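Computed from the coordinates by the stated procedures, all read-outs in this text should not be read as laboratory data. Note that the structure is predicted; figures quoted are calculated from it, not measured. Cβ atoms are built from the backbone, for glycine too; each structure is taken alone.
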Structure 1
Amino acid sequence: MKLRYTPLQFKCLAAEEQDSKYHDKFNSFKSLDNSIYIVGTLHSMLAPIASVIKWLRPELKITYIMTDAGALSLHFSKTVKRLKNEKIIENTITIGHAFGGDLECVNIYTGIIAAKTIANSDVTIIAMGPGIVGTGTKYGFSGIEQGYIIDAVNKLGGLSFAVPRISFADERERHKGISHHTLTILNDIVSTKTNLALPVLNDEYADFINNQIKSNDLDKKHNIFFENGSEVIDALNYYGLDVKTMGRSYYDDEAFFHTLGAVAKVAINFLDSAQ
């Protein structure tokens with residue numbers, strides 16, 4: 001059941017149910033075997049990351065897991081429809097009360113298991129649907145789910161990559177450089193070590209971010225990688241994707257988009273080194 005005990009409650013067959021042809025895959029599951037899971041906090045992170053991966057490695061199979069921290073209907077996302085039509089992502093999984101994916105799963109654990117054992121994904125990108133909730137408080141935002149999703153991936157034997165929210169165009173001081181959302185998650189919420197990809201930026205921005213890293217001891221808590229993510233605009237243009245985040249385009253907020261390009265390239269580097 002999705003939207004349980006509301007007037008809109010409806011039945012759907014979860015992949016892990018006994019009536020599902022995939023039921024036994026969950027009982028026989030042992031490990032994610034270092035499969036790659038990229039965990040974001042905004043829906044606008046999905047298309048740039050996926051497009052860079054597919055542009056650089058068209059043979060890779062990408063799955064998108066949509067959580068229920070934003071919009072609940074996958075079909076509300078024009079981005080997902082476009083990514084599927086362009087064959088940038090192959091499969092979608094909706095978990096919790098989110099619905100409309102190629103596969104439905106009860107929770108994030110079975111969702112990430114399904115990405116490996118059913119979708120046979122090379123890279124899985126996890127993020128909410130459109131519409132993050134924020135309150136201007138330390139813990140009051142729905143993107144806080146990134147922390148326990150990272151832990152879920154790590155505990156099941158996967159390789160997690162945290163997507164940092166970075167901007168120098170957002171007028172809100174709490175989101176300058178590495179957003180307070182990301183800092184809260186990496187400092188106070190996540191309980192396991194993750195891989196954190198950061199973009200190569202100009203000296204002023206780099207100094208600001210490096211100060212944030214040092215003052216929060218992020219380099220002691222997580223694995224940090226710097227990568228040039230500027231090719232993200234080439235990938236977006238190649239697929240004809242016009243992506244905005246908080247109403248800002250690539251040219252309005254290059255640091256945000258370069259971060260996503262960096263994450264994609266670091267994930268690819270891990271895949272290449274494993275082969």
Structure 2
Amino acid sequence: FFGFFESINDYAVAEKLLNVVREYLKEKKMEVMRGPMNPSTNDECGFLIEGFDSAPTVMMTYNPEYYLEFMERYGLRKAKDFYAYLAPVTGEQITRLSRVSELVKKREPNLVVRPINLKKFAEELGKIKQIYNSAWSKNWGFVPMTDGEIESMAERLKPLVVPEILQIAEFDGKPAGFLMAVPDYNQVMKRINGKLNLSGIVKFLWYKNKIDALRLITLGVCPEYRKKGIDGLLYLESLKGAMKKGYKFCEFSWVLEENILTQ
């Protein structure tokens with residue numbers, strides 16, 4: 001992998017950067033050069049190829065359009081398409097999912113779906129890591145999440161977490177699945193121009209309560225607990241939380257091209 005690619009609009013500059021990457025990979029006996037991964041599929045990855053007229057949501061990649069020309073000119077080709085979907089948050093979805101959830105609860109009385117417990121955040125993240133490394137293990141580009149990555153994620157995400165939209169499913173008391181959505185804090189960062197000085201902090205605290213969209217980052221169920229309706233319950237409880245908080249829109253991203261069920 002290569003990642004964190006940045007270049008001015010000058011192909012000669014981009015070519016020199018990519019040449020360094022290629023030579024390094026050759027030294028490491030690598031046969032494929034793939035990227036950008038920043039630094040893996042557990043984080044931001046890929047180039048934006050459509051949707052330049054829309055603002056990026058939190059923790060989603062964004063790049064100048066000329067990057068695409070540079071990559072193709074260098075000889076790189078598409079490996080996978082990642083999709084992002086924008087949907088309204090409505091009560092109609094709750095009505096439909098509620099009917100299904102009642103059937104699931106009757107059929108699976110040992111299934112519990114609940115918000116994350118911020119008072120036990122480290123313990124909860126351990127469960128999320130266990131689910132993640134199981135549920136995503138067969139996905140393209142999967143890299144197991146390490147303890148260090150979990151700790152880094154905890155430090156970055158804890159201030160952003162809204163428990164109502166980060167739901168954990170447990171079956172017989174064992175971690176079975178989770179759904180993580182976060183408010184689109186990019187709406188706030190635009191207001192403060194990315195500056196967290198005293199003025200920026202005041203504006204951040206003011207505008208964070210006016211965020212009207214969220215991003216659904218991950219939804220996964222461990223293989224042994226699939227086809228039990230757990231994903232539907234996770235959606236339902238998170239949707240209820242989103243409506244309670246007043247969010248109007250949700251971006252589902254990113255979704256692999258072969259994930260037909262989500263599409």
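Key figures for this structure:
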item: Source structure (of 1, 2) for helix-only ellipticity at 222 nm (-39500 (n - 2.57) for each DSSP H run of 4 or more, over all residues; to 500), computed value -10000; result: 1
item: When mean count of other Cβ atoms within 10 Å over residues 169-176 is computed for each of 1, 2, the largest belongs to; result: 2
item: Given 1.00 for FRET efficiency 1/(1 + (r/R0)^6) of positions 49 and 161 (r between Cβ atoms, R0 = 25 Å, to 0.05), calculated: source structure among 1, 2; result: 1
item: Test item: Rg and Dmax of the Cα atoms in Å calculated as 20.1, 63, pick one of 1, 2; result: 2
